Structure P
Amino acid sequence: MKRKLALLMTLVFMFAFAACDDDDSNNSNNGTCGNDAIDGTEQCDGTDIGADDCTTIGQGFTGGTLGCLTTCSFDVSMCTGGTTCGNGVIDDGESCDGTNLGTDDCTTAGNYVSGTLSCNQDCTFNVAECVVDENCGNGIIDANESCDGTNLGTDDCTTAGDFTGGTLSCAIDCTFNVTMCENNTNCGNGIIDANESCDGTNLGTDDCTTIAGGYSGGTLACTDSCTFDTAQCTMGNSTSQQIHVVITTADATGLTLPVDNAYVTYTKAAVGTDPAGFFVQAELNGPALFVAVDPTTTTPVVVAGDEISFVVTEVASVGDMTQAMAITGLTNVSTGNSITPLIQDVNNTFDLVSNLDIYACEMVTTSATIIDDFAGAGTDHSAAVVETEGVTGNTNLRLRLPTVLLDTVDISAGCNVDLLGTPMWRYYTTAQLSIWNASEITINSCPAPEVLNAAASSPASVIVSFSRIIDGSTLVATGDQFTVAGLTVSAAAVTGPREVTITTSAQTEGANYDVVVDDTLHDTRGLGIAATANTATFIGYASPAVVVINEINANIPSCDLIELRVISGGSLDGFVLGERNETLVTFAGLMVNTNDYIIVHINGGNVLCNPDSSTDETTGPTELDNATYSSNFDSAYDWYSTDSGLTATTNVFVLYDSTGTIMDAVMASNGTSNPNGQSVSYAATIAAAGEWTNIDGTVPAGGYVGTDYHDNAAQDLGGTGTTVDGTSIQRVDNDDNNHKGDWGMSLSTWGANNPGQTDL
């Protein structure tokens, strides 16, 4: 928190200096420095210093006269007593002092990757010479970014901190700028109101020992934002102190950090790129630690309920969660201990996200309501936003589980569940309530299943897909629960967990049909099909079209684009375009001809991407013409995806036909970023399908990882233009060799042949 506050202070100073540095400062962005009134990011202005004095500005002064510099920042030259800023020692409330930066550099002072960190005169970090992450500024909220440009995601002041309103913006390093956010107007009234932990000297019934963090004593206080100040609290028992030392140690090897008499609370197997390991804790309120060592390989083998001692020899921060990567000297002190006393009920806890450092890796239980659809959350994992009694409207609280487990527990948006006691995982600022086994969740309620879509799979069969797993015992084999106007349904069979294939009379090619499903068909919870979502449209079976991904730009703020080219005409009904494990769009009711183009607009719900609220075109490229819908192309079918934006570092784009078979794929790279687990996983998937190889037709023995990924991927996903008319990565001719030789960069040609292509 100290670093975040320091960073914000630094940004305030930077903006103020930038505004007043201009010869015509009254025309600068801040616009009013020198008018004797505090505006924008000014700390003061002339004689106006607001309600502050030397004692309130957080620099330790006890008296004197506070003034204002011509830069509209505080002049502390006449303040007296108490301050230690300038003594070369980093004291309480200081991030640095003179040339003393402690152990910090640009990479720890904010979302920076390199550069030179220095110290301001007020002992806050000066990040002016730090270099931001290469993705920062592309308008897309990438990993480790809270925001990007004007893109704040779904956040506002109320979700970015302990604020009740105001204007949230994005700092130059893609972290939130909360300088214009407004504090709780009730904070300071001495009463503990909603979303306050304390108020002034009013701590309620709490002290250091009753709050999360594993403290055993000390003096609890209250911050000016009405959250607990634990600076004077002391850590709990000796084991908790040892765990605290480990999780606050910087990444290093060759360590000798003992942990004695800790209880193993949970063990997990490896899933995707998440390692196998076990969690240890000593007290109800933590702290806790994840040990990234497979418990089945330890001697002795570690199981939940063991009391163990060991020495940590290596730690590393993964997604801002410190993990013990290697241990030695493991001994088993006792076995069969109950971990129930270590499980916290956090259902009414409101700071699970804002105080995530305290809860990470600790055993928690809660009720949660799933708010949106599950989406990819790391290799072989899915996650969805959830709400508890204590946390609502915060997209950084999620339920995460192995994707394969979704088909076992069958949960979806709208379900209310109880999590029965598992560790809190984290990924940077995202708090991830997690389960790894079906026994760790109880489903209290779920909405009725819905019909998602339907697609003809042959001239006499249709696949109907549902939002939840269908109970096959409720399906009538004669198909009487399905009605299609103009067709006779004669049979039905469950052909997948969430799909039923019906047999129909002969369909008319290209004709539109509506299938209606009776509510006597149930899901596994005994719920009938929802009356408000019991129908889907499909087109009479036609030979599937042959389509390739033809052009991509992942760098257009608020509206990335992907173009598909039709190699052979036919039906696109049921085709799916995906970005790694995320569905961008599912096509329905679309018949296309050879040489047609389909342009998919990403972030179609954003007014900047779709200012005229265009819908998807199905009858022709000029169905919704450019004169009326300014974002549309009259030479292509325009479709809109609700996905918020494409990743422009490493990515894999996949086009599936209506049977789920991969029709085309592109492995793309910016040439520098380390490919993440999802990109590596999907690169392996498309290689196995024969849709991507090296130029010589081979595939690396170890898969597409590291330099093998970059050396053989289409370039440069991160180097394209930032406008619709700028450059894009695109196919260079009519050939489809399934390697990077098919791809190059040129000025975009949306809805037309690329340079080197000819009509088919």
Structure Q
Amino acid sequence: MRIFIHLICDNNPDTTFNINNMDISELKAQHRLLKRWDYKWTPLDKGYTDKTLYVNVGTTEIKEKDVPLEMKEKFIGGKGYGLRYLWNATKPDTKWSDPGNEIVISSGPIGGITQYSGTGKSLVVTISPQTDSVMDSNVGGFFGPFLKFSGFDAIELQGKAENDVIIYINGVDHYVEIFEAPAEALDSHVLAEQLTDMFADGESDRRNIGIVSTGSAAEHSLIGMLNFTFFDSKRKKIRMKQAGRGGIGTVFRNKKLKAIVCKIPGVKGNLNNVVDLEAIQERGRRFNREMRELDDKQCKMRQIGTAHLMEIMDDHDLLPTHNYKFGSHKDSPKIDSGVWKSFFTQNIPDGCWIGCNMACAKAVDDFVISTGPYKGQKVIVDGPEYETAAGLGSNGGFFDPRYIIETNFYCDTYGICTITWGTSLAFIQDCYTSGILNKERTGGLELTFGNIPPALELLHQVARGEGFGLIAGLGVRGMKKYFAEKGWGDPQFMQDIGMENKGLEYSQYMSKESLAQQGGYAMTNKGPQHDEAWLIFMDMVNNQIPTFENKAEALHYFPMFRTWFGLVGLCKLPWNDVEPENNAETDEPAKVPEHVDNYVTLYKAVTGREFDKRRLVEDSERVYNFQRVFNIRRGYGRRKDDDQPYRACGPVTEEEYLSRQERYDSQLKDKIGIDPEGMTIEEKLRVTREYREKQYDLLRDAVYKRRGWNNNGIPTIEHLRKIGMDLPEVIEVVTPLQ
């Protein structure tokens, strides 16, 4: 019996208490088995089983599907498999809450190898509650590889149960169960402990359990996310990584899914049954040497993780502050990387997958919670990573690291994306400051920038499904619509300052001064997430892509290259967060060519297929364009859907202009050819806006042309044929739009 966490007591701070009144046997006694399905295990061969597990929690149907050869060749794995299965399962008008909507989880052929860093990723795909279009989100943790080792390249989840259910995949004895589970906790950090103890055969078996879950806030909002567990062998604790974007956790709870549990015999040897293990090991040793010798000189990923970016972004005026009004703040040193290093436990192998030497999944141990249902308890908090520290910190005007850590914990266990919550809360605070909101409208919460107590209370309200939390849980697009319908504010102003595109909240980089990054955000398929293209330094700092054509080329290559990570089961961080010593001397340092060659070698060594860096981009391009057409089939994916909120492009208010007046005045003179002398701020704002919006439109034209799309953002039939994505059903969608 191990369902416990530490509580703080006056006399003995190390006293432990049961956090649930029931023990494991009592929880299990309330289960009701709905379906058991036994299967013949298929071992991996060259990174694939060529089998998919289909589970319908409404009808309780469980079955195995063969992966067609054409699907394997055109869609590769990961996000590609997710998109293909979702297309086949849904209709153009399928809603996110329909039983027909699916959640598909898939890793990829490289996923699960342990001889190279960053090979534990999975991709999750669904119809999003926030965007009504196709959403994909990448995630670490154990579940994706464990699913493969259990005999399946992907899992399709469909239907809607009547009561809360858990799916159990036993990869040891090879059966799958669906059972009602009314008594287990809902919040992830509690549920993960309960289910690990329930299904592990003793202490040593805890490392062989992978769990997918969400939390109470996902039940009451559109912004729910999924937690994927991993076992921290050093701490002997269950930890979590997140598939955060687009409300996938909301879909999960809408289906009455409480969790998916996967159990395997263990991880050792060559479970992927690769073609050339020695080639993988050699590249792994090479990368591990770089980490040992260069990480401390470069990004310090093993000490701080991605939080090393805090002061870099602040120094370059790129740290989102006060709802993206500003790019830096005098109090930013209070939440810089040195502060996070002091909170993170050091000299510990913080990898979210076995064998990852980057060890960037940092954590705060024994953090004492000060508010909410877990007040007084000691917990482990995963992160904060950069996106969380910036989103929950500077963007909302919060420079208290303990507030950020507590909010990070509650977002995780409640099942809310920290990026989405940070951007949504900053929008609320901006609306409050602007007079759109007030105490009467927020139920008494004074939601100004930096005001900690009401910010935490609002988060708890989302989890409880009450008060203004129900409105905040709509996300930025939903709130803009709601506030406008109530007559609380000017719709155009809210459109300008509401940092969402396609319904997805912006991740945490200021794009005002980087035209390429504006495209990297707003011209994505799913919405403004940095995993497609992070071009700020190439564009703004290093001036490596000065022309529209240069930017368009970058906005073709990098989204395609990064798409490939999500097809094969790789994390992108080992690609460029440590670089070979001679990387700056190469012809294309931004691409880190030696690491690209590592990935080409890995793919060939796993699958035995002929492969090179050209085919890497081509494989990704097929899937990327398929996702664009999928969105078009749903009524999106056109030029207007790539519009951006103006704050992503330039200053909305006088306050913003004045904060960088010297820069903006200089641009008026040097770039636009207008002397700012004697102009009012209002006139400067208007002229600046006209120029910047025109620049973005010109960039859009150049990017569409480079990607093989027409001027409305529709892939041309000629281009689809060229890249091998001329499936009849794809051509049928785009033909009327040529």
Structure R
Amino acid sequence: MGVLDGVRIVDLTTAMAGSIAAMLLAEVGADVILVEGPEPGPERGVPGFRTWNRSKRSVSIDRTTPEGAARLEELLAGADVLLHELGPKAAAAAGLDDASLGERHRHLIVSSVLSWPANHPNADMPVDELLAVASLGVCDEQLAWRRSGPVFLRAPLASVGAIYTAATGIVARLIARDRTGQVGPAHTSLVQGALVPMGMHWSRAENPTPPLAYGMPKEGRGSQETIFECADGRHLHLMGDPMKVPAIATYVTEHADVAPATHVISGWTATPSHVRDVFLTRDRDTWLADVWANDVPAQACAEFGAVFSDEQARVNGYIVDLDDPEAGRITVAGNPLTITPPQAVRWPAPAHGADNGVIGEWDRREPVASTAPPLRYPLEGVKVIDFGNYLAGPYAPQMFADLGATVVKIEAATGDPMRPGAWPFAGCQRGKRGVALDLKAPDARPVLEAALRWADVVHHNLRMPAARRLGLDYESIAAVNPDVVFCHTSSYGPTGPRADWPGYDQLFQAQCGWEVLGAGDDNPPMWHRFGFMDHQCAMSSALATMLAIYHRDRTGEGQAVAGSLLGAGVMTASETYLRSDGTLAPIAGLDADQLAMSDGRRFIEVTDGWVAVAATTAEQVDALRSVSLDGSSVDAALAALADVGVPAVRVELEQRYPFFDSEANRRAGLVADYRHAEWGRLEQPGALWYFGEDLGVRLELAPPALGEHTVECLGEFGVDQATVDALLASGSAVQFAP
């Protein structure tokens, strides 16, 4: 039994994003049937298949024959959801376009996970991670180690984002269906998955503050300077003040050629250059033990796959052992969501066509009857309080706001600590109204309780010891509002010895192996400036929260759910697994120049730019080798590659502002455009979903100024004006003054 018990999903996907989205839904109770071709496909040879398709059943169908098409129709007649990767032209040719399905199966929710959105001119591009991020311009957002030009992003930035945009879009549709009977599409794409982290890097404001305009240029390499080599040649990533470690403080004091000064990174009282030499005096394990003993956040820059041996991950179920009939006893990425009933692995990935006999098992679905008025947005009417700071907490409530929820951000009277940076703050705060309130002030407690009673959902990422002191743990909140859905995001998960440890995106890029794998052969570890581990944590918590809303709609029961950086991070490593002999299932690496994963998947420089090629079959690789691109322009290279059937795109460069000028992007809803209280007109990456004609994505409110809606929101919570005036007078609340 699970939250989605009784929900039936037909899965036609083969790539990472759609496959994992369907698997996550299967492991919270959905009955997922993986529809494969008449012969096993090449995806079965990928190690990730063992993880991505577990807990599903498999049927083999030749959809090109009348008999096969009829068998698929029989499945769709009994399904709630169809998940596929067919662009508009291919879907129409197969009779699986939205309009045709809407005529034949009026009960069906349809979700496609394409390279570009289904309502974008590029929607028929092959579904491929490399083609998506290269054509979007994201590969130009990381500085290469050894050369100029774009970087082949070994971390599947777009796919790991689209896992959650697909899954949350489907659950949003299920919520709307059960409330009003509305069904229809819940489309997303790899590009929209990649735009999740780009929200903090790509924006354009009429009157930006200097930090917003400057952003975090790739040339500065961001947190790269807090990666340190140790005496054994291995590296660690440090995200706390090293001067709290006595051995470091003593060394720096004795050896620094200039006096230590406060540094901008994490308030350090020593610059990285002061610290670099001291780490070369001990091996990594010794240093990690020392910095952890002094409560300084750090992690090893681990080899890819090492996280499958992490005990904290095991305690929280983020890694599990699986008896796979083909691979044997293996350790795989487990369950990133904490929810009741719990997410659970049901069985290993099925053999090809193992469940052919189930066709006809599902009874026919009929449209849900409802007299409720139709919704404009999937989460219309849901009220959310966001107490989060930084990014891993606030991003999920931004997603709820995009889906139509009423979201109020309650932050300290001095503001979210990320406000001064402006650019990362802006990337996770739109759609919310803002309240500035001193939660520690005695006169603020009645106001806080009024807010908690008002809310359907309470979401935050405060460290739990601090949350308990403020009365923002689940038990305290449920005492005020027993029906609440409460979501907490943490660094290392809700249980285990590291449950209350602090954490940062950088540490989980390091621990999950991406800083090593993404750097390329023989290069030092590289931090990716996209902050994608923070976003993975946030999006996993959004999925858990929406599942809890769906569950509450059906049962009337609230609950506590959770996501974490470690849990979501482990799932990003799911393209491999740990064998019983301690070795990893092999996967492709990245060359030293950060240009290629293989002969067929690579960047090629031509006379006026770069092309990305995604030759995935032996025939395509041979065709690529047959083409000479010497002296070619990008246009000529793309034409030559198209002539021999090799998928390729232009690698777009310098897209921070041009992205917003694209009429195709604007028409597809990929650009949000609104007025900010201080910055004037503000443009940001927009919709993560396309819901068709009946449901929209709400992109109306810019990120709030500090206290912009304090008086308005406190009144909605039921706080009388005299109390509001007293809070403002005492400084316990702050109201924005233009």
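Just so you know, all these numbers are worked out from the coordinates, no wet-lab data involved. Keep in mind the model is a prediction, meaning the values are calculated, not measured. Cβ atoms are built from the backbone, for glycine too; each structure is taken alone.
Structural remarks
- Per distance in nm of label points 7 Å out along Cα→Cβ at positions 388 and 540, the highest-valued of structures P, Q, R: P
- If you line up P, Q, R by Kirkwood radius over Cα pairs in Å, for residues 452-691 alone, the top spot, with the largest value, goes to R.
- Structure responsible for -11500, with helix-only ellipticity at 222 nm (-39500 (n - 2.57) for each DSSP H run of 4 or more, over all residues; to 500) calculated and labels P, Q, R on offer: Q
- Value 19, calculated as relative contact order in percent (Cα under 8 Å, 6 or more apart), assigned to which of P, Q, R: R
- Origin of the derived value 1.03 (Cα Rg over 2.2 N^0.38 Å, for residues 284-531 alone; candidates P, Q, R): Q
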